[in-house]
1. Which of P, Q, R yields 18.4, 54 for Rg and Dmax of the Cα atoms in Å, as computed?
2. Using helix-only ellipticity at 222 nm (-39500 (n - 2.57) for each DSSP H run of 4 or more, over all residues; to 500) as the calculated read-out, with -13500 as its value, let me know the right label among P, Q, R.
3. If relative contact order in percent (Cα under 8 Å, 6 or more apart) comes out at 21 when worked out from the coordinates, which of P, Q, R was used?
Structure P
Amino acid sequence: MTFLNTQTLWPALRAQTRHALQCGALQPIETALTHLEQDGVRFAVRQVSSLARKEAARRTDASTASAATTERRNPFLPYEPDLCVGELSPTHIALLNKYNVIEDHLLIVTRRFVPQTALLDLADFEAWLVALRGGDALGFYNGGEEAGASQPHKHLQAVPLPLDDSGWSAPIEALFDSVSVTDRGARIDGLPFAHAFARLDLLAADAAQNALKTYRALLRASGVDAIDVAGLAHQSAPYNLLVTRRWMLVVPRAAERVDGVSLNALGFAGSLFVRDAQQLATLARLGPMTALARVAQQTV
């Protein structure tokens, strides 16, 4: 079996994207981009005019599931062959996000079912780093439904950087000059909610091991502990994780949405999504940083 590597993954993704668009397997969601500024960050906000189509598809999937089970259909078992970019490792495959809002949105999915609430392990980081070392990209993970996870099957995600034309790879990087070190680790002074931050070099040797070690340290600093569930380490609380070649950020979550607006890990990078003009107005009224603070934990 031939696995994708740092040189072949992104070209393979773009080739598979062309095929999936031609056959209709890939259904991009059109958006209109605007910006909202608060607390020194120019947030990118995409108004998703056809998000209802994605939600309707999920309801259809759920309604066609067996009446004997309350579980939603798992789109990763089996996955659509036309969305498969290729094999990443013995434990992970690379898939296109069927309803992508950002171009070249990659899903890194475990071959067998593993709960999304299980902690990430070395195999997860080894697969993830194929994408992050192969191009300048943002990796993100939604640890549980309250953190924005839409599927219970473990899947990591990656999108190319920059996220928009703000001048930063990710808008939140505008605050990185305010990083300070406390007894609980590094934090970004401009973020008004609980979090833990670390600098990284994912192009260095032993990057996967170092990323795993940093991830576990940031979880502890954020108050997210490991708990045993049937012999597998799970998270004690929902959280979001953001990773680039240069830094890692963990944010413990308190809620999935604020005033009807759903927020996932990308929000904490400075990229948010709204369903319609009403939700955009809600976000503008609240302020995007205030909205993030209301769904994140306030203290550790």
Structure Q
Amino acid sequence: MLEKYCPELSILQIPLRNKFRGIMVREVAIFRGSAGWSEFSPFLEYDDAESAVWMTAALEAAHQPWPQLYHDRIAVNATLPIVEPAQVRGILDRFPGSATVKIKVDDFERGSLVVAEVLEINPEMKIRLDVNGGWDADQAISNLLEYHLRFGKVFDYVEQPCVSLEELAVVKPEVPIRIAADESIRKNLGADFSNFSRFADVAILKWQPVGGFKAAKKIADEIGLPVVISSALETGIGISHGLALAASFEESSLACGLGTVALFEGDICSPATAVEDGYIEVKHREPIDFERYLASPERAEFWKQRILRVLQLIEGRSA
């Protein structure tokens, strides 16, 4: 079954330069299909059912052509994990020319120090905050009002300040910063998104977590909000498909969160997934010189068994 669906499969372990989502090593599977290379890389805590959505995207990209593209390069935001202010400049330097930065925050006090450092380095930088659902409604309103009072109109949006839609509906009219939804979309696939403007102003879509190109376009059409395509901390293989998804939107002017290969110890792709003047080129990418990142036999076997279970689940659903 692996050879049928995922030929030339390799399991990689790529170190990160800074801790991100609580990890220092990113584990991914890459394989080649009839349409080119693809990636399957759900995080380790995701069960087989959720991982099957990621595999659906991976198989679509491996075996079907990209959708029609309207752009040959995509503007990207810089991405700051939760770090100390002294680390900010070094990380921003990995995103040359990016005019927008997404900052992971967990509270106002520490987050405000990082925002202040970013604006000290570049007063014109557009700021996005990413809370990953870490606040309740009261905390979100209090913290976001504090951010606005201190820094003014520098914020593009705040991403997923609360987990539940009910909380987002409370927060949205109370704060002067736009709300973007990520988990509220990808954790509720199949929901009715037709009235989603009650909860958010911007939709964050990720190529793998929402199930691929066709699924993402369907969600975007139903939600009817401005869309930002973001990454799930993929290698350049997965990022290339995220870039293609972003390029498939004819009218898209918002910077996308697709520069995260800069957070890895190294790139595995040719052409390199590099940010130049704030943009990344939209191109099919192939892995090169990735043998140094091959996973240990134990981790490779773990992933192969995981992939087999997910493929069997997908086959069972289509039977």
Structure R
Amino acid sequence: MNPDFSLKENVTHGTADKPITGLRFINGKDTPNPDPFLANRHWHHTVEILYISKGNFLLEINLEEYTVGEGDLCFLNAEDLHQITAIDQDTRHEVCIFDPKILDFSYHDEFEEQVLAPFLSRRQILPHILRTSDRYYELLKPLFLQLMDISFSRPAGWYISCKLLLLQIISAMHDSKMLQTADELLCAGDKLKIDRYKQLVSYMEQNYFRPVSLSELAKVICCNPQYLCRFFKEITGTSPVQYLISCRVEHACSLLVETTNPILDISMDCGFENISYFIRKFKQLKGCTPKEYRRRRTEDTIFA
């Protein structure tokens, strides 16, 4: 995926009745994933916990950057805008992703009212980074490692075990006064900036298949086209037009692999009115023509 391309993640983690999943990412030489790990800027309604077991990463959360390394724990609250980029070639990290609503109780006891309700309503949220030198790290690390292991290996009764561990973790963080208010991590100005960015990329993702003007995009966040371009480039390093082109090319990549549709039809379905322009932009971003891309991906599938 192009580094400038970001959107709301629509992937389902776990199942409807068990919305928890554990993932393990190993990148580097002599692994199935030799390229450095990269997860482009996105957001989702789930909570994500990362444990860095090897290497160093640059983690961006709500446009603020952190360098994290071996042993660090990272927390991404629901709706946090984030991306993670490996600094080192050889890395390994584990991830547990869960829907926070699974922790809700129908019986409103003291624990529900004082601990869970503020967390689920986002009045209190998880701190972004827990480093090896932090005060409560040694208390919490075993719980997180156990959660990661169970969510990944899924032994009998794994889902209930994960829920119990999550409740134990939230309770321990509450008792240790580690939970923070949203205002402590994100001021009103930054929240507005992030919300506007999300609105723009969501709008482009929903309308990539048709002509979209700068004036139209500017109306999405109630500004003029000049401010729109400055605002968008400050966050992404690229213009709204180039981002939209990247978005269209990414959708074209999916259609090239998943369908046998003619390249002319794909270019038009992805918002390109001129096939020569489509091929030129595709080659700039992907290093090959659409035809070559389809052939290579087809061969990769056959020989995988």
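1. On the way: P: 18.4, 54; Q: 19.0, 58; R: 21.4, 65.
Source structure: P.
2. Working: P: -7500; Q: -10500; R: -13500.
Matching structure: R.
3. On the way: P: 21; Q: 24; R: 15.
Traced to structure P.
Bear in mind these aren't lab numbers, they're just calculated from the coordinates by the rules spelled out. It should be emphasised that the depicted structure is a prediction, and the values quoted were computed from it without experimental measurement.
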